[in-house]
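So, here's a batch of structures to check.
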Structure I
Amino acid sequence: MAHHKSAQKRIRRNARRFAINHARKSRIRTFVKKVELAIAAGDKAAADAAFKVAQPEMMRGAQKGVFHKNTMSRKVSRLNARLKSLAA
């Protein structure tokens, strides 16, 4: 257990941030899964709609520092490429 006030505060803060970041990660994964399921089903319209909702959520996660910016950009790019290949 921490003995300094600042260390105790840091433990409390870390627990709060973990809960917030964990919820955001889970939310992003859910949106990505919806897009992937629509792509797997071959439903272009549903995949497009799911992607339009997922993309801002993914980039917001990068902006908030939950994921690295390049990681989310790469994932968005790959999802978009899969969507385009679905149309062809």
Structure II
Amino acid sequence: MSYDKVKQAKERKIGLKQTLKAIELNEAAEVIVARDADPKLIQKVLQQCEAKQILVSYVDSMNKLGRICGIEVGAATVALRKE
């Protein structure tokens, strides 16, 4: 499950802005997207992933994704960095 990938990742970028930055800098190996995130907010991330052929995986909950990343708020996206 993608939550496990996030938990085990050595380096990750949390949130929309950090995810977009990681994609633009070619640092993202995979992007995890919460299904309950606002589609308008994640649209650009999904477009960038498609353009750069970055794997996108989905999880159910922003809140759970945020907790797994160690933050108190939900996270719409998380980029897993290339190793």
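We did not get these values from a lab; they are worked out from the coordinates using the rules stated. Quantities reported herein were computed from a predicted structural model and do not represent experimental measurements. Cβ atoms are built from the backbone, for glycine too; each structure is taken alone.
Match the computed value -30500 of helix-only ellipticity at 222 nm (-39500 (n - 2.57) for each DSSP H run of 4 or more, over all residues; to 500) to one of the structures I, II, and report its label.
Answer by label: I.
Suppose Rg and Dmax of the Cα atoms in Å works out to 17.4, 62; of I, II, which structure was it derived from?
On the way: I: 17.4, 62; II: 11.1, 31.
The read-out was computed on structure I.
Comparing I, II, where is relative contact order in percent (Cα under 8 Å, 6 or more apart) highest? Let's see the in-between values first.
Values: I: 26; II: 46.
Top value of relative contact order in percent (Cα under 8 Å, 6 or more apart), among I, II, belongs to structure II.
Here distance in nm of label points 7 Å out along Cα→Cβ at positions 52 and 68 has been calculated and equals 3.2, so which of I, II was it run on?
Among I, II, the structure yielding 3.2 for distance in nm of label points 7 Å out along Cα→Cβ at positions 52 and 68 is I.
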